[in-house]
Structure formats: C-alpha cells, structure tokens
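Engineer: See the structures that follow.
Just so it is clear, none of the values below were taken in a lab; they were calculated from the coordinates. Since the model is a prediction, treat every value here as computed from it, not as a measurement.
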Structure I
C-alpha cells in the first residue's frame, strides 16, 4: 500500500478518524497505519493525561541534565503540525535512553525509536506544550540560575552537555588522553567553562574552524583531571578511563617538533604549555630546558 502524508494527515486530523478506521479504508492492520504515522512524522492525538499534557514536574536536578542536552544536540519545536515537541536525534542508544528517562522523571511520556530515514540513528521524542513554552521563555541567565543552585545540578548539566557535545579520545603513539567539548555558541561555552571551574576542572578554551564556521573548544589533556572528570560527572557514554602502562616514553627533537606543529595546526596558534600533554611537555623541558626556548627554535619566533 502507498499513501502520501497529506492524505494520512487529512484522514487523521481533519476527518478525526481513528487508526482502526483508517486501516479499514486501506484494508491493512492498524499497526501498519501506526508505522505510517511514524514514517511521515504525523503527530498523534493524545489524551490530556499523556505525553506531558499535565504540568511537568519541576525537578531541578533532572531539569539541569535536560537543559544540558537541549543546549547541545536536542531541540524543541513548537506548533509544527499543531504540536509541541522535545526531540533528540543521535546514534547512541544509551544516551537516547538516558534522555528518555530524564523526560519521564519530570512527568512527560517520551518514546525512543529508530530513525526511519537515517540508518543508525535513534530518535527520542516527547510532547508537551507546557514544557516547550516554559523552556522557550528562558534565557541563558535563567538557566544559569537554576543550574548553579547547587553542585548536583551543575554535575547533571555538565553530564547532559558533555554527552551531547563532548568527546573522549586517546592517542596511543603519543600517549595522550584528551577530553574535548565543542559548541558554536560562545555564551554557552563560557557558561560551561564557568560551571566546570566551579566543580574544580580547568579546561582550556580556544577556537577553530569546522566546515567554514567558527567553533569554540574546551580542552583538557591532563590525565589526572580527565580521570576525575569521568568519575565525578558519570556520563553514560564517552566514559572510558584511559590508563597508559608505565614505561619510558622516548622523544627526540624531531618528534617534539612534529607533535607541536600538529597541535598548532589543530588550534590555529602556537600552543601554551597547558595545551600540551604531560609526556610531551616533560620531553620539551628535558631537551630544551625552557618552554620559550623550544617555541623560539621550533616556530622561529
């Protein structure tokens, strides 16, 4: 059976037919009509006591996590096809379920399913006019006041934002472990940096270009801090703790020069010592005695 979205929308919303009645028209099972609804993104009529029709619960800790995700990957749209929705679309089912559980905790009725149009992606969605209007009424300062009320709120906010916008990477050859958080909004990244500092984490901030647009990057290359970050924030994804075996890591001057120039190309400027992994920094001081000497010789400054 083939049916277009306009016909389905007209039967369901304008003529107020049920899924069972539409199924009879096309001689199919009601579950098939349900799949059409998902495929064409047609919203469902829901009783007021479902899908967030009632007022959501104002749980600050959970809201802080939701705010973090919404300032990252998730989004809200209002009045699209006569509905208000909170939606997250991404590849990791653990993250999808974590966001779904958070929405349930504040009284919404979310669901998670495979994206019918993009292979490998999951969609978590919940409908709530009251929550959407509440969130859209907030500015960044309002969110900051709620999030920074206590440490638990701050941890949950960082967890949501990191799960959405962070990465956890290691370089076996150079024995580097880095945690990076990226966003295109400068005000948001400044708020994240401030909250991280309140929690005892010092991330370096720099800018770089991605797909011809400027992005803001929070970077930590310190293994001890990264270990503490994962154990404190407890993200459900990107949470692997990297431990390099104890051994002597031999650097010569050519390797030091190559590594520093790679960092220079990545961040677009000569790096400070804080942006360099501990093993590389130690090698620089061993060979050059001073940081300024290394920079002068390598970059001819």
Structure II
C-alpha cells in the first residue's frame, strides 16, 4: 500500500462540545493515569497536585488532548468502584479545565456514571476501551453532550485479555467489530467517532504487528484513527525484552510508521518527544505537495 493514506478533510475535522478538533495532521493525546498500578507509570501521578503538575508539563510540551483515567487497564489489573474512580479523576479534571480551557479533555472509562460526571465537568471525549461492549449507553451520552467517542477494540477484560487471544483473521475480525460498533453508536445518536484498534489489548505480538501493517483497512471506514503503543510490551519484546523505561525510541518508531499510514491521534506518555516526531513528519509531508 502507499503510505500517507488519507481520509477526507471532512472526516478529519471533529467538533466535540462545539469546538474544532483539527486532525488533518496528527495530534498528541497525553496520557494521565491517576492510578497506583498502571503498567508504565504506576503511582507516579497518583494524587491531584502531582497529576496537575504533569498536565502542566504535557500542555507545555505540545499535547492537544489530555486523556485522564482512574482505573488501570494493564493486563491483570483489578477493577475499581465507580466512587473510587470518580474521586480520582473529577477533582483533577475540574482544575485542569479551569487552568487550560483551550485543551481537549478525554475521560478514559467504561463506566456510565464516571463518563457523565466528566462530561458535566468539561470533558470533550469519552475514551471507551471496550468499544461499547460494556456500556452501550456511552454513545447516548456522546449524543446528549455532542461529545466525541473513541471506540477501541479489546478482547476480554484486563484480567483475561492476554490469556491466549485468538482470531480467525485479526484485521478482518476487528474491521467487522468496528463496523458493528459504529453502526450501534450511530443508532444511539453519536456522530463524532474515533477508532482505536487497541494494540496490546487481547492481542499477541504477531496480532499487533499485523494490525499496524494494515492500518489502511481501518482508514477506509472514514473515521479518524488513534494509535497508542506507548511503552507497551510489544516494543519490549521486539527489542529483546527491554524494560518499560527503555522503550521510548521504539515507541516513536511505531507511532511514526502509524502516522505515515494515516493515524491522526497518537496517545503517548512522552509528549515532548512525540511532538518532535510530529514536527518532523509535518515538515517532510509538506514537501510532498
């Protein structure tokens, strides 16, 4: 396939909460895990003041979207209650929206009550790692608030997803999943949809590599595509079992290849370095026109 696969400008412009999110060139979603046990930064940003300081840093370094999550989704992670998740994310979201009103905020949750409270406090996007499998009413919330919805594919849940995941054809299976879930979202009134194939969520290394090599299959659905491989185990495996803190260059390489294949949102922990790669991508891409 030809690299730099593009979808139309119309589908690269979203308007969550009546604000323009321009995805005609790639943008950064900065990850904020307000949890004690996330795989790459567990406990590092656990606490409101520390979390807010990290948002300061990510905004300065070029993040267009901040993705706030209060429940770890690493393999084997235990679920948390609605109340606990709300206590973790809402105070941080409130302060962040007040301080940086021009930034877009995403709530990383599968829970209806958490998503609704986040939207009430200024969030623009619901990032649903279950792709409406756990709580279809999230699409109704997006319709009610005119918010964007990220539909991610995952097989199983965090406790079981890496227990021998199997597919007949991983690209075809996930393409069909997206087609079903987009149709469901539309039926429930959600119009602004972003797709995420869910690298590392119920996939082997070979599944992940196959998906990344065939991103054009998902671009054809005419919804912006998000990719998140930041510090993930697949990079460690490719690089000879590198630990989490030595996977930055691998992360940049995978995300750059994904941008070349049409990805428009890059979900990362290391915002400054990702922003540098996007500047290089944009400079080279501009010379092609």
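Engineer: From I, II, which structure was P(r) over Cα pairs in 10 Å bins from 0, in percent, for residues 129-208 alone = 15, 44, 29, 9, 3, 0 calculated on?
Structural biologist: I
Engineer: Given a value of 25 for percent of Cα pairs over 18 Å apart, for residues 89-136 alone, calculated from one of I, II, which structure does it belong to?
Structural biologist: Attributed to the structure labelled II.
Engineer: Which one of I, II has semi-axes √(5λ) of the Cα gyration tensor in Å, as calculated from the coordinates, equal to 48, 21, 16?
Structural biologist: Considering all the candidates, the number was obtained from I.
Engineer: Going by relative contact order in percent (Cα under 8 Å, 6 or more apart), which of structures I, II comes out largest?
Structural biologist: When relative contact order in percent (Cα under 8 Å, 6 or more apart) is calculated for I, II, structure II comes out on top.
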